[in-house]
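S.K.: Input: structures, listed below.
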Structure P
Amino acid sequence: MRGSCTSEQCKWLMPSHVKKIPAAPVAVIDFSSAKSKKLRLDCSIEGSTTENKVGKMHPCPRVERGSETYLSFFENLSKNCPRSAALMAREPYHKEFIPTSSMLPKTIFEYRTPETLQLPPKELGELCQDFQLEELTFSQVQAVERATRSQSASRIWFRQRAGRITASKLKQVLKTNPQQPSKSLIKAICYPEAYRFTTAATSYGSKHEAQARGAYEKMMIQEHAGFSCMDSGLWLNPKWPYMGSSPDGIVTCDCHGTGICEIKCPYSQQDEDNLRLCAGKKNFCLINDGDDVILDRNHNYYYQVQAQLHIVNAEYCDFIVWNRNDIFVERIMPDLEFWDYVIPNVECFFKNGILPEILGQQVTQSETK
């Protein structure tokens, strides 16, 4: 039995006499109502005009494709109505309509297969030494960053980070034995969602990050023309596809170009009146350097900042330390000599520690035996 019309989805009914509607420019399509068309026909038979009866038409001026007016229209449309269907077939706006999932690169775990899981240790080790990740494209890098701007609230952020050496883990990676890497570090990198941890210090930092960012923006707007600080997602780099970085913000201004920022809200210094006077205290990230106060170059945070700078390919990083009474900002530049030391060691750790777990579950299987 055929369902009632109210039980079906709404749809347009095509007139029975219409078999095909050819595509045509809007300028040549007649949108007149049936009544107006009949009136024109009657007038043509009578030999009179329809101008007095149906009103004088005022056609819009024709805009040439590719003209300044044409391009300006679509640019303004993209700013004010970015999801307009008119943009779907126009370059470069059509890229915003491509589903994000179809543009994302393979996750590191997608390289695992039933065959790699069955390899004996020697063959698994040989495979890992010769293994190459697929090349990342610029479009894939952009897609991951756009899709992960909510960071820890994004499932894609966790999936794309899993198995990649992130900036916050860099110093730990460089300090572990590359031939017998730390199992706990391997698990934290391969399974970041499962090995999340929360302490009073991390909770305090997360709670006050937005407030710290606001104080930083207020200060920088007064000193830099055209300053802005935007949310950032997970950044990958085609040169080092086994690494990832999620800075706290992407920074731009007319005077210094594009950089990043990293915000720290230290729990142990939350009530200090002057953060610079805390420099040199045990476990604090700031130290005295002559008359200056700087980020300790041996601290985890310096390793993190350098990884962010190189992975994002940023010109500078504003390292921010904030509490309710004070704010400290140091602009840090890429350290090329440091990075030349980093890359071969990180690659060694990835092949000796991460890939055996990704492809063959070397660590987790050994713990279940």
Structure Q
Amino acid sequence: MPVWSMPGSELLRRALLRAGTADAAPWTGTAPQAPLLLLRADHVYDASLVAGLARRPGTLLCRPEDGLPVAAHLTDTALAASVAAALLAGRPAGDPAFAGLLPARPADLADLYNKALRKRANPYLLRLDAGTRRAVEWEMFGGSYKGVTDAITKHVWPRPAFQVVRGCAALGITPNQVTFASLLLVFVALWLFATGAWLPGLLAAWVMTFLDTVDGKLARVTLTSTPLGNVFDHAIDLIHPPFWWLAWIYGLSAVGMPLAHPAAVGAIVFGGYVLQRLQEGLFLALYKMEIHVWRRFDSFFRLWIARRNPNLLILSLFTLFGRPDWGMLAVAAWTVFGCLEQVVVTLQAGLARRRGPLRSWLEG
């Protein structure tokens, strides 16, 4: 059964290779050298779950909803044929073929807190058939989403991004190709902002932010992310926003709406952006966690902090009312507030650490 326009077995093969297995191939009835992982290919496994199973020899992975075994990690290949037959037949965990294997649920093999995606969620283990395919893809897509991010990415983009990710997978479009398209739009928006073409520029910018959501999700659900692709994507995300704001300020002068103190405003939005990033790096170095995952309020504030998407929202609203200049002043003010807020959080964390180690609220 295909998932994301590829056979479920291919997705499983990619997950196994990422988990560090030496080889991944369909079961032929002959066991290769131990240790051996056996997994039913009519299920979709969270990548962290496959990695967890690979680290736990002698484990029998069972579905959370009914306890039915679907995968096993064997250290004795003499048992492989009987275990494979029992898995395919859908026998219960108490079947003699599974003797000596320790039953485990998904939550036993993978942490509920995903540090990379900044969220707390159960690793998925999903049955894949014609009736569940769409639901499985949506569950996988949701699993690829960061838990702590801005409001637009979190609440506006998911549904349309899901459809575009499905389309990209069907057409064979790679995450890096999507990222390259978003890079082109970075320069298109920059030029349009600098010429005072606010609405076309905002359109290009919003499409770019949408593609920035699509590329990462496409890479995660199809297990095609690469170190080079990650660097490419994150470098674009990190570098371009303050240059958009400087282009906006330049564009205001180009259309006869100059700010009273453009250099000062430019210094605030550019320097404030750099300062916020440095503050986040300092917090991470001091407390070994990201600043926006410490407390629930910090995660809430991340929805609206003066990053690219919230700033674009501010500029869009003011532009629709005919005051792009006020929009930039609002962005500057919001940037200053964001910097001050992060100073306060960093100091509060220092005081809190005197009472004991800091712990993210997402860790439970």
Structure R
Amino acid sequence: MNTALFNLGFRPFFLVGAAFAVFSMALWVGPFFPTALMWHAHEMVYGFAVAIVAGFLLTAVRNWTGIQTLYGLPLAGLVGIWLSARLLALSKATLPWAAFLDLVFLLALWAAVSWPIVQVKQRRQWGILTCLGFVVLGQLIFALGEFEVWRAGQRTGILIGLYAVLGLIFILGRRVIPFFTERGVGYPVTIKQYPWLDRWLMPIYSLFAVLVIVFPEIVVDRLLAMTLAVLHGIRLAGWHTPGIWRKPLLWILFVAYGWLIIGFALYGAGMTSLAVHAFAVGGLGGMILGMICRVSLGHTGRNIHQPPKAVGALFLLLMTAAVFRTAMPLFFSEYTVVWYRLAGITWIVAYLGFLWWYAPMLWQPRVDGKPG
């Protein structure tokens, strides 16, 4: 296939994922699907977020293992399955086919990612495979709810997917944020690491996620959430150095991680809906936008220290969306619908900006002539 778009996984999946972030949010804030709450929640996790995860992992696994991941026609086929599922999910009449294709897509993705890791016996990546496996499980459970086999299946499946993707963010964030910071601030710095945090954070988070899904809104959930807020705050403070604020591709990762901490604090305070949107909009949405802006530069042969000048504004727009969706309804609840609309609009503009500046990079060959 003679096109750079399908040379490596990040190219098509970052493109369609960002486009879907715009399209799906436009439908949600517009008059088209005013009551489709489950559609919105499902598509944000299993449509938008999973597409970006697919692009990142299909690219990263090649680097980690030295084994070529999907490219060319097989990669185009996987993208086609994802796109077909998104289109079929727009109509109630075709939801069974959408659910089926989502499962096919996720199983194929899990196989494509796990095979190289298993081949080289990289035990370090097993946590990533486990999180991705829970995403597959979540989609299966969502489908059972969709077909009225399990009454709570839709909610349960969406939450499993959300917390599994957040688990991926925590695993990958622990690796890349200190690494990017030490090499990106422009002066010598040694990031503070706390081995005891590394040992305990994921087990505590896993327990929190299980309890939130199985026994929602109990006292133990809230205590664990507050504990996670404190522990992640300690970790983030250890990573911090003042130079990050001069580098948009760095500060967005810190601010997005901060939104994850805010999400835990809100959950601990009993504000479940606001917590979920702090996780999803500020945390997940911010981390995704920051990472795809950086990865798209590096893997197209461009200088990661010289991003388009507009990226800082795009990041500010997305953080504004998070404020509109979480903080403003908390303090000015009489205008809640207005804040929701403004959050959706600023989210749309942020991801439209990514498409404007980065889409040509994604479909054009690398500027350094290297493969990928």
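What follows draws every value from the coordinates through simple rules; no lab data is involved. Note that this is a predicted model, so its numbers are computed, not measured. Cβ atoms are built from the backbone, for glycine too; each structure is taken alone.
S.K.: Taking 1.44 as the value of Cα Rg over 2.2 N^0.38 Å derived from one of the structures shown (P, Q, R), identify that structure.
M.R.: P
S.K.: When distance in nm of label points 7 Å out along Cα→Cβ at positions 44 and 284 is calculated, the result is 2.9; to which of the structures P, Q, R does this value belong?
M.R.: Q
S.K.: Still on this structure, please answer the following. When distance in nm of label points 7 Å out along Cα→Cβ at positions 92 and 132 is calculated, the result is 3.6; to which of the structures P, Q, R does this value belong?
M.R.: Going through each structure in turn, the value belongs to R.
S.K.: To test your reading of the models, identify which of P, Q, R gives -18500 for helix-only ellipticity at 222 nm (-39500 (n - 2.57) for each DSSP H run of 4 or more, over all residues; to 500) when calculated.
M.R.: Label of the originating structure: Q.
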